[in-house]
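Right after this note come the structures.
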Structure P
Amino acid sequence: IKSLEDYCDALVQQAWLMRVQDPPMVMCFAKKGEDFRRDEFKEYNKKGKTTKLCVWPSVRLHTDGHLVSKGHVLPV
């Protein structure tokens, strides 16, 4: 459980650091049912054209900014 607490603390710290930037970094979540956006997300476990589940969000430098990291989506 201690390692889980450490992991959660690290996540909160990273999220905080992303938000206090000027302008703040942005996490983008794919929505269920929307078209799969290959420019912003990678497929997770299978191929498809429609989003079933956002496994991990993509990260942008700021709103409408450059993509820092692609997210992962489980497509249908």
Structure Q
Amino acid sequence: MTLENLRNQIDELDNQIIPLLEKRLALAKEVRKYKKEITDFNREKNILDKIKSDYIKDIYKIIFKNSKKLQRSLDDI
């Protein structure tokens, strides 16, 4: 396995992850229409509890933060 080969594999994964994250944000935008409060601590905890890796938990915390930021921006419109 070469560095270039490994990077190509990472690029392939990124090409799958990016559209999924975009779709997740679009859904978070729609969800805002139904939520009274932006933060749902129980939901966040339930999602984080399913994740074993602390690194991935950190990524999800950033996803949550940005989803809430997007939802707050909708309130300003």
Structure R
Amino acid sequence: MEASALSQLLKLPAADRAELAMALWESLSDAERHAELALSDEQAAELDRRWAEHLADPRTAVPWPEVRRKLLGRG
């Protein structure tokens, strides 16, 4: 994609960008999604490890609002 085209798309209002993102996502076939988003063995193992850790002690989970606040530097 041309940088100028992308920069123009990024100037769209948030609602239009979200609609475009959804349209692009939905335009992918299942095979394309799988090919582009497939996890490596290492990534799958890490997700399995984290899931097992969570199941062993669900109290360690951090609520999304707290994660978001920390990511945005507000806490």
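No value in this document is a laboratory result; all are computed from the given coordinates. All of these numbers come straight from a predicted model, not from anything done at the bench. Cβ atoms are built from the backbone, for glycine too; each structure is taken alone.
Points worth noting:
- Comparison of P, Q, R by FRET efficiency 1/(1 + (r/R0)^6) of positions 4 and 36 (r between Cβ atoms, R0 = 30 Å, to 0.05) - largest value held by: R
- Of the structures P, Q, R, the one that -8000 was derived from, the read-out being helix-only ellipticity at 222 nm (-39500 (n - 2.57) for each DSSP H run of 4 or more, over all residues; to 500): P
- Source structure of the calculated read-out (Rg and Dmax of the Cα atoms in Å, 15.6, 51) within P, Q, R: Q.
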